[in-house]
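Scrolling down, you'll hit the structures one after another.
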Structure I
Amino acid sequence: MGNKRKEREAASDDDAPPKSRTKNMDGGKPQLLPSMIKNKDKRSALYAKLKHEKKAEKRKQAKAREALESRALELGEELPPKKVPRTIENTREADETVCRPDDEELFAGNDADEFSSVLNQNRAPKVLMTTCRFNSTRGPALIKDLLTIIPNSEYYKRGTYDLKKIVDYANNKEYTSVIVVHTSRREPDALLIIGLPNGPTAHFKLSNLVLHKDLKGHGNPTSHKPELVLNNFTTRLGHRVGRLIQSLFPQDPEFRGRRVVTFHNQRDFIFFRHHRYVVESEEDSVDINKDTGEWTKTLKGKITARLHECGPRFTLKLISLQHGTFDTKGGEYEWVHKPEMDTSRRRFFL
């Protein structure tokens, strides 16, 4: 056994590896990769050498680019185009369902889907919120924050009622949506949004929750209707989820209140933020309007604007989208997330 082990170590220490452990480059010359070497010291030395060569080549390219830019500035020519960094977003896999601005079929379907009555302002949004049967104080605390964000929304205690009975009750009372906050181990971990009267039902995983009271230096929102911002919902599925979220809010925001609610989709994670614009200047003067009795603020000098976060903040990830209202037994699903879908980091569905 000892002789065989020595022979294997001697074979792995050879400076000239066999052809199977080399990789052909564009010029046809084989290159030795660190992963092909079994000896740790030699593998580390080769890795350090390749890393040094890569850094040297990068510095050389940067100097060449600086020389081109300085020459272009001297001659008054256009600067060379800037390099676009490779990111996961701009190298995503091609998707046939990405919405295009000239997609007539998509815009025609918007006038006939389940959200058209609310989004066309033929019907005012009215939202009912509740929790799961066994919930902790964090679930109602999140709902308390959501009540300040979504206008015309109400909270009802769940009790022992089935969700189907709650949906029937909401339909009879002419609610347009039902939001259910699910709690596990005393922490909200899921959000269920049910469109009424005909669905659909979206199930989201909820994570990274920070309540309004736990947010350091948070602002206090007003009662104005917020402005809604939806980012990066590019596919057909994302467009549908975006319209479901949009149907929760009134379509006539009061910009005077300077409230902004943002749903930002990035790599199929939907980040929720609630901000308020703060406009400041070097010299402010406050006067009272004699006719209306309202105080008016006049800005003078240099004016600056910033965002003040009001909270809460959390992250959503779509688990499933179901046809119709909530039905775990006989319901049909438009889309369900499965583990085998996560085989590529550059494949996105929203």
Structure II
Amino acid sequence: MTPAIELGLDTFGDVTGTADGGLTPHPQVVRDVIEQGVLADRVGLDFFGVGEHHREDFAVSAPEVVLAAIAARTERIRLGSAVTVLSSDDPVRVYQRFATVDAISNGRAEVILGRGSFTESFPLFGFDLTQYEQLFEEKLDLFAALRSEEAVTWQGTLRPSLNDKRVFPTTERGALPTWIGVGGSPESVVRAARYGLPLMLAIIGGEPVRFAPYVDLYHRALTQLGMPDLPVGVHSPGYIAETDEQARDEVWPHHKAMMDRIGAERGWPPLSRDRFEAEAGPDGALYVGSPETVAAKIIRTVRALGVARFDLKYSVGTLAHDKLLRTIELYGTEVAPRVREAIAAD
């Protein structure tokens, strides 16, 4: 039976801090992410997602390799990307890699495809940023065709064509579960519906309720296209500690440093404490606080948007590995039971 709400975790493999004020080396961060995924399985969560980045402050550039290591040490949790930057990758190779993770995990793999909010992968792999939209649209079209796991004949303009080719390995289910990650563009919402793929909304700022029109648009588009109803999920950042004050004080300097670093690249003003407090408040997109506070906020979001899954992006800049483990433990043992009970009773 499908649960009323699925609860997951996402990480970008943020480079964490050390006790002496330094930074954890990339190899250790990768090993720590594996331990975090193992713990997520142990505390009964539904999904563990690993994002793809190609920059110094994130240690994971090959999520499927990390997921394979987690798959070999876990039993029930589903494993996927958050997200895979399909625009700068090859759809055939992406399908092959995640189908391999699916085999290792005994059918627990899935992929969330996106355009990526960071663009470092485009020059790294020789893609033209002026073709940002076209690259994603064309490669998604091929990936959708590959999901049949039958012989595919396909023609595009930016990638060599396929003529009656199959892709291996195949999955035991006959298709790899695939979501489309969307940041809030109506065109992207409709595109997900057009391909008959579940929608994952990245809500990282402002009031989550403002995304209700996108959820409605998605369901209306599915209906108009003659597609079956499909799930919608939410990905949002957060951090959990024993009390609201502890959680906010512990995460604030790391969240600010991360946002200011990225903001300097994008022309954003420095993050103020008042703005942080507003986002961490009842109507913001930061799920920061005690288990009771975070659970109540997730419940409000799930009810307001009618979503089937909520993924907490729990890694926050240089916040230390032991703090992340504690957040995972609290999320699985205290937040998740509260949320599941409340949503099941609706």
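Just so it is clear, none of the values below were taken in a lab; they were calculated from the coordinates. In this text, all values refer to a predicted model and were calculated from it rather than measured experimentally. Cβ atoms are built from the backbone, for glycine too; each structure is taken alone.
Assign the value 20, calculated as relative contact order in percent (Cα under 8 Å, 6 or more apart), to the correct structure from I, II.
II
Using the calculated result 3.2 for distance in nm of label points 7 Å out along Cα→Cβ at positions 196 and 220, pick out the matching structure from I, II.
I
Hey, log10 I(q)/I(0) by the Debye sum over Cα atoms at q = 0.08, 0.13, 0.14 Å⁻¹ derived from one of I, II reads -0.36, -1.02, -1.20; which structure?
Comparing all candidates, it corresponds to II.
A value of 24, 20, 18 was derived for semi-axes √(5λ) of the Cα gyration tensor in Å, for residues 60-235 alone; which structure in I, II was it taken from?
II
Let me ask another. To which of I, II does the computed value -8000 (helix-only ellipticity at 222 nm (-39500 (n - 2.57) for each DSSP H run of 4 or more, over all residues; to 500)) belong?
Source structure: I.
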